[in-house]
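Multiple structures are listed underneath, in structure tokens.
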Structure 1
Amino acid sequence: MKLEGLNMGGLKIKLPIIQGGMGVRVSSSSLASAVSNEGALGVIAAVGLGEEGGDIGQDYKMRSRLSFIESIRKTRSLTKNPFGVNIMCALTNYEDLVNAAQEESVNVIISGAGLPLKLPSLIKNKETKIVPIVSSARATTLICGTWKRRYNRLPDAVVVEGPLAGGHLGYSREELNDKEHVYLDKILQEVLAVTRGFETDAHKIPVIAAGGIFDGKDIARVIRLGASGVQMATRFVCTHECDASIKYKEAYLNAKEEDIIIINSPVGMPGRVINNGFVKRITKGERIDFSCAYKCLATCDPKKVNYCIAKALVNAYRGDLDKGFTMCGSNAYRIDKIISVKELISELTQQATEALSREEAISKK
């Protein structure tokens, strides 16, 4: 078994590694282009771009669209290789951002934080590949069945995200605590069974494993289980090219295992973050005074939530961690240095290749 590239609906990526989208602005043009230049798939996070850029006189929706397009075009100027974007279904301007991405002929749109059931209807070009993020076989069945029935289209790949992932999680608190029954390898195999039932000779559906993938050994493990590749986000934060501030990266370097906790997010999903003073305040129920300037989340009721996650993540991106927090995967505490994207991808591919080679040698004995 070898480390092979990805083929998503005819779009070929040299390495089977997707850099997960991280907002706000944690994965933008600098990180995404650097990852793509190394042969993996770099990904821009669309969420929150309007909160940090654009003409202050424009409304949030217009600022978001123009900042998103600017980020796409800048990334394209920095790499000749394919790259993708991540657009959360929970965003109130979801359709507008998808429209902007497909008008720019972005190579891949990855969509989660909800079920992207209408996504195929929004794609007007023939180049853009569409990839949903799922957390269960049930969600996979619903998406594939709906896309096939309504639009005669299937996903070009599926990202299956396990409970150890960073950011917003498609699991209940109970499921996150049920480590015996809810874990990536089990869910991956269940999703593979579903996608194989929808595949045809003309259309294969690569399944990408995500959530807790930390090193090349993890990559080799899920590939042996049938995954075509992996999506990784946390590992890319502590790279020189990551768009976030140095203080954001230092929060990862200083984190201990017990600092990584689950909080309730205004998105309506649990979120995994690094504990700090701000997190302690919001988890105690303290209301951080704010006025809703964005109305960015369809699932957020400003009258009921006690803080604005958009502002918290913008502040964190800037390095003001007294007023925000860093989202992360469960293994963030294992990172101990900042390296280049080139060094990281080289390390991951070497480890994965060696692990797969050892497994092949053992199987032949």
Structure 2
Amino acid sequence: MKDPGVPQRILITRMKFIGDVVLTTPVIRSLRVAFPDAFIAYMGDAAAVSLLQENPFLNQIIPFDFSRPTYLEQPRVALLLRRLHFDWAIDLFGNPRSALLTFLSGARVRVGLERKGRGRLYTHRIRDDGKSKSAVEFHLQFIRALGVAPASHRPELFLSERELADAGALVPTDRPLVVLHPGATWPAKRWLPERFAQLANDLRSRHGVSVVLTGGPNEEALLEDVRKRISPPPAVFQGLPLRELAALYARAAAVVSNDAGPMHIAASVGTPTIGLFGPGEEHIWFPYDSEEGHRALRKDVSCHPCHLDFCNRTGGGYMECMKLLTVDEVTSAVLAALRSRRDARNRS
């Protein structure tokens, strides 16, 4: 590969998916450490990249609004990229749109995955070695190819004092707050609603904990199914803007979430997070430090990892990976997370 030189202006892009954007944040910090005076911008889905606001290592966020017609939004973003005169463009996504926009940016160094048909749009192509690695390590390959040593492996999000104060007003309580997120984009990743409810009842009655539920914009039925099983029914925060959701998680003592975007948000604001895994691989998608109170829970089953959105087993094997995960195990993980949070505060 050609020597990439020293950049003055750097573009990072991860076009889609909340969790994936969060998992690229070590790349941002690493580039800032390597190039303290560079102009660094980040492009991606408007909702997902809103999470990068307040990041002190970025100079600009470039949202791509997927709600607008492509024939309007893509030229708008392409022209903006061109006007910003980037030296480096690092495409961490590699789909046809991101590859094209990286090329149209005019950056002299363009980094992306070697993929048939669009690898030629990059000057530096990443050929993944096929070895199992965390999502963080996968993204760090892109800057290593440019001679940049990672300065961080920890995903991180930043919130303002005002955002934190507003979140505190949402759930006024003098007891430890545990937030439960029973949803996930794909049904195969969802722990059973009745077990989330049993967990909430157990934490409240036996351990003096306050509990609230969070959910996405299309999860009304699921949230109601969980809520009606809890006595008395807890507060539900559905469809919060992502930064408000992040602030709510930051105010919590612990978060329990299925393998979904909110799990990454919670861990990246520093709240001890219990991730519940079924078809997914926790060593890839849960790169969070157990010493900070984070823990991934998963049961070994013969079909893991299936990577399926919907479980294709029948009878007693249907959703076996989730059925084997007991309420007692999750409760124990929550209590350990609460101790971790308390100990961290005592040390500070």
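For this structure, a couple of remarks:
- When mean count of other Cβ atoms within 10 Å over residues 132-139 is computed for each of 1, 2, the one that comes out at 21.6 is 1.
- Which entry (1, 2) yields the derived value 0.70 for FRET efficiency 1/(1 + (r/R0)^6) of positions 68 and 324 (r between Cβ atoms, R0 = 25 Å, to 0.05): 1
- Answer label among 1, 2 for the case where relative contact order in percent (Cα under 8 Å, 6 or more apart), calculated from the coordinates, equals 19: 1
- Parent structure of the calculated result 0.20, given that FRET efficiency 1/(1 + (r/R0)^6) of positions 292 and 316 (r between Cβ atoms, R0 = 30 Å, to 0.05) is the read-out and 1, 2 the choices: 2
- With distance in nm of label points 7 Å out along Cα→Cβ at positions 84 and 260 computed over the structures 1, 2, the top value is the one for 2, the highest of the group.
- When mean projected area of the Cα convex hull in nm² is calculated for each of structures 1, 2, structure 2 gives the greatest result.
- Label whose coordinates, when percent of Cα pairs over 25 Å apart, for residues 140-307 alone is calculated, return 46 (choices 1, 2): 1
Computed from the coordinates by the stated procedures, all read-outs in this text should not be read as laboratory data. The shown structure was predicted, so the numbers you read here are calculated from the model rather than taken from an experiment. Cβ atoms are built from the backbone, for glycine too; each structure is taken alone.
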